[in-house]
1. Please state which of the structures I, II yields -1500 when helix-only ellipticity at 222 nm (-39500 (n - 2.57) for each DSSP H run of 4 or more, over all residues; to 500) is computed from it.
2. Ranked by distance in nm of label points 7 Å out along Cα→Cβ at positions 69 and 621, which of I, II sits at the highest value?
3. Can you rank I, II by mean count of other Cβ atoms within 10 Å over residues 573-580 and just name the one with the largest value?
4. Using Rg/Rh (Cα atoms, Kirkwood Rh) as the calculated read-out, with 0.99 as its value, let me know the right label among I, II.
5. Using mean count of other Cβ atoms within 10 Å over residues 381-388 as the calculated read-out, with 22.2 as its value, let me know the right label among I, II.
6. Identify which of structures I, II gives the largest calculated value of distance in nm of label points 7 Å out along Cα→Cβ at positions 261 and 533.
Structure I
Amino acid sequence: MTRVTTSIDRRSLLKTGLAGATGLVVGFYLPGRPVVFADGAEPAVLNAFIHVSSDDKVTILISKSEMGQGVVTSLSMLAAEELECDWKQIRTEFAPADKAYFDPVFGMQGTGGSQSVHSGWVPMRTAGATAREMLIVAAAQKWGVDASDCHAENGRVVHTATKRSVTYGSVAEAAGKLTPPTNVKLKDPSEFKVIGKPTKRLDTPDKVCGKAMFGIDARRPGMLHASVEHCPVFGGKVASFEASKAKAIPGVKDVVPIMTGQPPVMTGLAVVADNTWTAFEGRKALEIQWDEGPDAGVTTESIFKRFEEKAQTPGVVARKEGDAASAMASAAQKVEAVYRVPYEAHATMEPMNCLADVQAERVDIWAPTQFQTPSQQISAAIGGVKPDQAFVHTTYLGGGFGRRGWSDFVTEACQVSKAMKAPVQVTWKREDDTQHDYYRPASYIKMAAGLDANGNPSVFTARVACDSIMNWFFPGSVKNGLDSSSVEGVADIAYDIPNILVDYQLVPGPVPQGFWRSVGASQNGFFSESFIDELAAAAKRDPYEYRKALLAKKPRHLGVLNLAAEKAGWGKPLPKGVYRGIAVLEAFDTYVAEVAEVSVDNDHNVKVHRMVCALDCGRVIDPSIIEQQAMGAMVFGLTQTLKGEITIDKGRVVQANFDTYEPLRMDECPKMEVYIVPSTEVPRGMGEPAVPPAAPAVCNAIFAATGKRIRKLPVRPEDLA
């Protein structure tokens with residue numbers, strides 16, 4: 001293995017480590033350049049640091065945000081595998097915001113795209129191996145022997161011949177004075193002791209005992225609390241307000257305008273108080289006249305009417321193979337369908353919040369953020385300081401799902417802290433979270449296929465119409481009218497179809513769009529996998545066998561499809577009234593197939609009895625975390641299928657709390673089984689890929705049960721009447 005790096009002096013290296021640490025600090029700092037690995041791994045920035053202290057504790061800095069997906073444990077396992085440390089001695093800290101921790105895919109420090117384990121696969125192991133070699137050399141020098149005569153095991157350096165040993169902590173200080181080696185050798189997978197084994201999560205004890213600090217738990221001396229009243233209509237602003245009644249409430253300190261946009265306009269008012277409850281009460285007393293703006297008449301149906309109109313004309317081509325028009329004209333049988341899905345909110349269990357302390361010379365924020373770099377840049381800009389004077393203290397996240405990639409809650413906290421000249425924690429209500437989200441796009445698609453005489457698809461066409469997440473997150477980034485995230489899951493359809501045409505109509509609208517767990521694949525997987533089922537039905541073929549034949553050239557798709565069907569007992573008898581549906585999809589380079597077992601009662605209520613998931617995410621780091629993530633993703637996908645729907649009326653969101661935007665309840669969760677395909681491929685992520693197959697698997701089972709095709713979500717009893 002070879003590496004391409006940049007040189008850096010020892011002082012700069014240590015500056016990126018733990019300030020004030022004693023012992024051994026290992027880090028890799030590569031300003032502005034990726035690392036290219038000759039073994040085929042994608043470019044990655046070495047961004048992990050290891051500190052070994054004199055008390056034998058090993059602190060691993062985690063550059064990713066922990067929102068329940070297990071990265072604190074998984075990334076530590078990668079480092080520990082090579083470090084040969086005692087797992088019981090490991091401690092973790094979240095890394096500061098710094099370019100040393102940039103994710104090469106994002107070009108910034110952040111967590112998303114099921115990218116964390118993949119991007120840490122080589123760097124974290126390299127960090128562990130480098131620390132190990134430095135400790136071995138330090139021990140060898142102490143004994144006056146050759147380092148090659150020593151080895152490391154379980155947090156100790158051992159002289160192989162004499163068996164004498166020292167703990168890592170006893171030689172850490174000496175090791176810290178050495179020049180870090182280059183081209184360290186990483187273990188062959190056959191030597192792995194940690195990677196691939198079920199491991200107790202490092203974050204569980206503190207979460208169980210209440211010690212883990214989430215954003216909402218952050219406290220600073222003299223801090224105040226704030227709650228923001230936002231304009232209920234997207235794009236609206238404050239026309240006028242009267243705050244005297246709010247300020248008269250005991251404990252309320254002030255009312256601060258919230259400014260957004262360029263040029264800035266007042267889009268909300270923050271009530272600042274001694275505690276959060278008083279801030280909430282102060283909001284109720286505000287008297288505000290809103291300028292609702294040009295979108296006050298927008299409704300869900302007006303939005304879908306625009307989608308439908310735009311879908312009548314060709315869009316920007318996302319994929320073109322063969323001659324779709326000619327193939328369609330000569331097809332023996334044609335199948336056409338229109339599908340749609342609504343907006344979806346993230347509904348994280350911990351509402352948005354941020355604690356900010358804006359001072360003249362520095363800014364500190366304590367935030368449950370997925371993207372540290374934008375949070376740092378925004379807080380620095382508001383505080384009027386340089387980015388390296390803005391410090392992001394990442395806390396645990398009570399759910400993220402893409403919502404915390406935005407920094408609107410950081411902006412609010414910094415603005416209010418600056419105005420109050422004190423630390424201020426902004427806390428959103430559940431209603432704020434639901435009605436002022438950055439939503440999973442509503443989407444509309446027209447699909448058509450031509451079948452040959454044997455029922456095999458000779459042509460597939462699809463036209464997607466929806467707004468663009470990328471245009472919202474990076475304004476102006478969609479230069480040619482094509483946002484690939486809007487068509488993923490349909491443009492990359494894996495089936496062996498000789499003629500394919502997928503295009504996209506970007507339909508801008510006022511409803512804020514954001515990354516939602518599994519992004520475009522969440523809706524497009526439902527579209528494409530439901531439609532493939534329609535083709536199987538038209539061909540009078542078994543839906544599993546139909547897919548199997550069309551995926552003969554896709555071994556990883558086929559592997560999970562076959563495993564899911566086998567474990568679900570596809571083709572075997574089911575209890576009376578229970579039916580199966582199947583779906584398979586690749587998302588974020590992970591392959592997932594799911595089988596749903598479903599019944600529909602006489603009142604047309606759907607019950608999901610069992611979900612069987614087979615997945616291939618490359619080499620497994622911790623199978624127990626993979627199982628957890630697959631199950632959580634299926635619950636997320638089932639919520640989208642059976643419950644979730646954000647609707648718009650008069651330019652505002654109708655739903656408010658969990659009574660109107662319902663999650664899947666515990667008694668509605670089916671039995672779940674997860675099976676992993678063994679693989680030696682580079683590991684990929686599992687936070688998102690099991691979401692997309694859930695909806696089509698369930699809806700295909702509903703078709704098997706009722707003969708009714710579900711073409712819009714969520715599933716309602718009236719759709720089955």
Structure II
Amino acid sequence: MRYTTYLLTIAFFLAFGTLYAHNGSINGQVTEENGLELTGATVQLDPGALHTTTNELGFFNFPNLRAGAYTVTVQFLGFETSITKEVQVRDSETSTLRIEMLVAPLDLRTVEISNTHVARGLQTVSTLDIQTRPVNTAQDVLRMVPGLFIAQHAGGGKAEQLFLRGFDIDHGTDVNLTVDGMPVNMVSHAHGQGYADLHFVIPELIGNVSYKKGPYDADAGNFTTAGRVSFKTVDALDQSIVKFEAGQFNSLRALGAFNLLTNTAARKNQHAYLAAETVYSDGYFESPQAFRRLNLLGKYSALLDDDHRISFSASAFQSNWNASGQIPERAVESGAITPFGAIDDTEGGSTSRYNFNFEHTKGLKNNGLLRNQVFYIHYNFELFSNFTFFLNDPINGDQIRQKEKRNIFGYNGTYQTEHQLFGQSLQSEIGVFLRADQTDKSELSRTKNRAYTTQALALGDVTETNTGAYISETFEITNKLTFNAALRADVFQFQYENALDSAYNPQSITSSVFSPKANLYYDFTPKFRLYASGGYGFHSNDTRVVVPQNGLQTLPKATGLDLGAIIQPTPALFVQVAAWYLALQQEFVYVGDEGVVEPGGRTRRQGLDLTARLQIARHFYTDVDFTYSHARAIDEPEGGQYIPLAPKYTGTGGIRYDRGKGLYGGLRFRYLGDRAANGDNSLIAKGYFIADAVGGWKNDQLEIGFSIQNLTDVRWKEAQFETESRLRNETEPVTEIHYTPGTPFFLKTALTYRF
């Protein structure tokens with residue numbers, strides 16, 4: 001009986017397929033003027049109101065079409081309003097199109113919700129957003145994700161502290177960051193689990209930043225609880241560029257990015273460029289930071305035979321700095337130091353990262369796409385910090401060193417295809433992945449003045465491997481209703497070798513986790529879309545905790561749910577609202593000066609997000625984002641359930657004018673409300689309201705601009721912590737707010753030449 005059922009099913013689909021045996025199809029490719037493929041362009045076919053998006057090679061396909069005349073319309077934000085082509089389809093034949101899009105000023109009025117995949121996949125930060133906001137590093141670009149805030153508290157070279165959806169994410173424990181498919185988060189890092197440093201990315205070379213809140217994407221694994229952010233560097237330069245910046249506090253920056261191939265090569269879809277960035281700044285602290293950064297990036301890409309593409313990039317990043325660290329409120333209030341002074345100004349560090357990335361994408365005859373990526377990362381890190389001053393060692397002080405060397409080997413492979421099922425689109429994606437981290441001598445030691453090691457607290461080698469696979473199916477049930485279902489499987493192997501214990505026997509722990517996900521989208525009208533997302537995510541624990549505890553709480557899960565809507569009340573206004581819920585099976589708190597991860601127990605978060613984008617006039621744009629989050633620890637007693645530093649209210653917004661040439665400018669605000677600094681809310685981390693501005697003049701070749709951070713020069717606290725510390729002259733420790741002062745009024749000018 002079972003075999004009969006199988007045969008009948010096969011016969012049904014064979015018979016179903018013969019209905020379209022004589023139908024025709026349309027294949028097409030969408031590119032930029034320079035020949036680069038446009039991924040994610042919206043393509044609509046009429047009659048029939050069918051729609052699709054272009055794949056990574058810029059290709060699209062409409063199969064099983066009756067013979068007749070059709071119209072193909074292509075849209076892509078930041079390019080011409082639309083391109084329309086007339087196509088004649090004949091039985092059993094494939095009609096081919098090549099459509100070239102020209103860059104044009106952003107015009108929201110040309111876009112409708114029904115003609116985009118705006119909430120179906122990742123949200124996007126536009127290039128215009130990046131160009132019209134104060135940006136010093138790629139970390140600053142993270143601020144453009146609605147509700148995501150950052151804070152620096154150890155000089156300019158250390159990765160920033162992150163906040164999103166009621167999380168103090170530390171340096172990346174609950175948000176997944178990638179650049180060109182390579183991981184940014186570091187597992188079992190010397191300073192903290194999930195440590196994510198984006199300073200190796202040159203801001204001007206960011207082509208696209210996409211994000212999605214919550215654990216709802218199958219291709220994003222570890223650390224994807226609050227959300228994920230994916231950076232993509234440009235594959236080609238429209239023009240070579242030389243840029244010089246100078247600002248207060250002895251701040252200097254120089255950038256050069258140069259095309260290496262001719263226009264003839266570009267017309268043959270071959271592109272190569274080399275870029276270099278160097279930065280120096282003393283910072284706004286009384287002790288000069290002497291911050292230095294050097295970035296190099298080379299990239300080559302080529303489209304071969306119109307059906308497969310290769311890309312290779314190599315980059316180098318080095319940085320070193322001094323830091324004033326966090327200061328206690330009592331030292332400032334007593335007049336012992338100023339808000340920009342220091343208790344221990346011998347803090348600081350150095351870091352470097354070298355990336356090698358190769359990608360190959362091939363279009364298949366069955367309307368499929370095969371993508372393979374291999375990468376290698378070499379990483380070094382050394383950081384000196386002093387959180388408690390003289391609490392543990394009244395003579396030498398409590399300075400610590402955290403240090404590691406790391407190699408990362410990785411592979412990502414995906415297969416995508418699109419079928420017709422009962423006359424509707426079925427998009428399938430299968431992925432496999434491998435990531436292997438090997439650290440050499442991950443260290444935590446007590447030191448003095450960076451010169452002497454007074455005590456070794458932890459030293460050892462970490463080996464951690466993550467392998468797995470996922471499958472994602474997206475079915476357009478009707479022209480209005482789309483459903484996505486996905487399943488991801490991850491397997492981890494943890495191994496730690498303790499160099500401080502001669503009797504320690506290296507052990508290995510293996511653990512796995514399955515993460516189902518689902519997304520549903522419904523278009524009530526062309527201007528009103530509802531969506532619902534649910535699923536599981538996870539963040540892994542530190543290997544140095546997992547192995548000694550024999551795998552206890554290795555891969556705690558996060559359960560998420562989003563209910564939202566995208567509304568277009570007028571052609572130029574987009575509004576997105578979402579109610580969300582996220583529960584963690586276990587929250588981790590990393591105690592850096594002890595080298596341990598403390599279990600924080602179960603937590604629950606829920607909240608509301610509001611995002612609005614409005615084009616006031618042809619060249620005037622305004623945007624606003626507000627978030628509310630309610631975060632609590634479930635297992636703590638009543639009155640002690642606050643989650644330290646979890647944001648409650650946040651807001652960002654601004655207005656900008658940009659017509660492509662001539663004068664441009666923008667004014668922005670960012671607001672972070674007061675929040676609990678400890679579990680019983682007896683200490684408050686004060687909020688802030690900051691205004692920033694940019695402006696200038698530009699034409700096709702020359703640009704003169706400025707940016708101002710903290711336009712009104714308010715005094716504010718950027719990073720804040722509840723910390724127990726003791727100053728040199730104190731006999732008893734004190735627990736209070738320790739903080740890093742925020743940037744004062746900071747003016748920077750820039751001169752850019754393109755050729």
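1. Comparing all candidates, it corresponds to II.
2. II
3. II
4. I
5. Label of the source structure: II.
6. I
Throughout, read-outs are computed from the coordinates displayed, never taken from laboratory work. Please read these numbers as outputs of a predicted model, since none were measured by experiment. Cβ atoms are built from the backbone, for glycine too; each structure is taken alone.
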